[in-house]
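Structures for review follow.
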Structure P
């Protein structure tokens, strides 16, 4: 049996386990809950909140408080110094840097051996398993896998510990069957100088026979364009004729979809989305023609959800379990994990599209929105509108951010948008009109505020010089990896910092 066929057969054996939580989601989640609470009994955190007296989910919710990063940080400070059995009974020595896009401070999320193997690595295997389920003739394992990851460094407080992007932690611990197919070399993949890394990745991988690319769309585009510049080729299929799949995550793919069709002009090219955050691997696209994500329920994560209409007021939040979520409603995700996170508010929002099995869309961030005038714009709205305006004007946005323009004197309020384009529209004013048109079409609150310009004026926009957003990220020590520009902010702080950087230049 050819090696690729053998690999595909092994991967597809996992489908039987995936089918189990597709059919019996609540039962699987209850089992995960019991395992987590049992392990939590042997930790300092579990003793503090009397895990040995918890028998039901309702007791768990009554006894264990919801927590955000600032609540977790004192425990992390102790873990970073080498204390153990604080949040999880087994050793914790890896810490994933979260993007922390709304704060200058990096967030460090604990990664245990259990969460690495039973969550993040398991998710990587399931990406392949579900791909082979949907594409039985796939040949991914016949070719190289280009993986675009971040970097990691030794923990200054412990020589046997290190911190870094989740992708770097995963890469340092890849199983042999994944390592032998990965490109570029680990030395290049883990470089922390992103300008040099992009150049080295482009020059190294263009010589390989790449069949799969794994990465964040924005950075993948940068490397792909550099490969085309060096080789003089017009598209990636001329460089890598056996390229058949791009597995992506980190940001919505919609604003990039049309550009990737140009980079890879192959109607048989496959795109698979996943949702692997520092805190856990939460979802995989399991259908070919539907980008909704399957909620992965057997990764050592117990899920709860906060309805966003009840989000404000930490103490009064009414949290629901998976059995009680409603379709189309916005929820903030709460997780308890085998990484030692207990009732942790991730900061992302989702809306379920199906319950048999549970599939959903990522709709934004609890802190990434604009609601200065009652318009309630979420990231999903913004990305759909930007994609629409790009399509209508034959342009391509590389990155963007937006925030309110607050009412002053007799001037109406509105929104201000900053864009970096890969391909600029011929008429930027028309681009902004299309963006406004789509926002009004998909968000009734926004439309109401924009009616006759009564409460909000037409949004204003500005095209930034190439590299502006990367310059801002670099100034914050966040260039590369999983770090990204905040799509939306409800204040002007970030936008003003970015514009100030342009003026300084």
Structure Q
């Protein structure tokens, strides 16, 4: 039965299902068509009502901001996990505890924490990355969906806004879904491309990877407006279609039988999919959301079917969670170096590193904990004493991925050499997309007392990674309190 705005509020069928969308995007099957009608790109975003009128009286229309927190009438906080049993890619799913409000003097945001492999905040879940999710209470039909957000900027996690509803509980037969996904890997990088996807079942979908680097990198830390318009009768042409925008600029459309015609709740969150978003080799970072909105299209011209199944995960009113408020600076000034306090030489079960610091293959020396500068411990690197070996130093390395041209970081570390004749240095190298080292900075460790070494880093053209190396060529040196802070 085709649904109008009266029936929209009448039908209520609750059926639990097992899994949700945002599945593996590889091996996508395209069944889209094209209207081939020229559009005025410059004004396309603003002229949406030339294609479908808004239903201004629709009770499901909303604008969610966060000065008063999440509205219990609009959203649930969701807790659950899907696609979390792939060998070598296990994760902890979505947890309520990762929802925060972040405030400065002007605004309140929703901040969703992403915990990577190295997070030790909960000793029982070390090595199991996890994120958070909210979901609308109502099922929504065709219309304009928007979110103002700064994507979680680290490899391994995906920042996403998607609609989803299954009629049958089996995605093989019913997987109604529209996605915006930020963080999927393409040619080894995560934030140069955005993924746009529509599904109607597991084998009927279309995924498009769109290069956005002429305008932005998606992990630039800035709030951007991400939009999709969902039509079931585009411009009265009898075509189902979804249009996607960033900051009001049209980027992509998908059409045809891959586009759903069933109402769906809206989901928003950050999660850790298996294998196709890279490695969550960090401690923590945040998805930052300024606003979320939905405005329905006229249901007379934009028909839709009912789909009142409900996800079989824990859903609670946000007001019942006592969501903590944190300073926005906590979100903005996350240390991009893991184990920066150098308090431990514990080894990560995920990759064998010292929770972010890896011993370079050329190392011949040793590393141990020592008395730190301000923290309890630091790292003491010792070169091997056999100087007949050309490579007898000790080198500890940490790499920040998805650092792009023009990105600005403030680097800081405390260090001292243990003897006057020690040869030690901090090396900062930039890598391109092929993994080639093409620029290098060397900061000699020149003090017998702990000294703070600082450096402003601005990524040169073609940068995709920054590599920090703590090096001791001869003798021994102590390092502590390493930090790399992104500067907006």
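Each value in this text was obtained by applying a stated rule to the coordinates, not by laboratory testing. What you see is a predicted model, and the numbers here were worked out from it, not measured in a lab. Cβ atoms are built from the backbone, for glycine too; each structure is taken alone.
When you work out FRET efficiency 1/(1 + (r/R0)^6) of positions 223 and 359 (r between Cβ atoms, R0 = 41 Å, to 0.05) for each of the structures P, Q, which one comes out largest?
Numbers: P: 0.85; Q: 0.60.
With respect to FRET efficiency 1/(1 + (r/R0)^6) of positions 223 and 359 (r between Cβ atoms, R0 = 41 Å, to 0.05), the highest-scoring structure among P, Q is P.
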Which entry (P, Q) yields the derived value -500 for helix-only ellipticity at 222 nm (-39500 (n - 2.57) for each DSSP H run of 4 or more, over all residues; to 500): Q
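Suppose you compute semi-axes √(5λ) of the Cα gyration tensor in Å for every structure in P, Q: which one lands on 34, 31, 23? It would help to have the intermediate numbers written out before the result.
Values: P: 34, 31, 23; Q: 47, 22, 20.
The read-out comes from structure P.
Distance in nm of label points 7 Å out along Cα→Cβ at positions 135 and 159 computed as 2.3: which structure among P, Q? Write down the numbers at each step before the final one.
On the way: P: 4.6; Q: 2.3.
Computing distance in nm of label points 7 Å out along Cα→Cβ at positions 135 and 159 on every structure in P, Q gives 2.3 only for Q.
Among P, Q, considering only relative contact order in percent (Cα under 8 Å, 6 or more apart), which has the greatest calculated value? If you can, show how the numbers build up before the last one.
Values: P: 13; Q: 19.
Largest value of relative contact order in percent (Cα under 8 Å, 6 or more apart): Q.
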If distance in nm of label points 7 Å out along Cα→Cβ at positions 127 and 439 is computed to be 3.8, which of P, Q is the source? Q
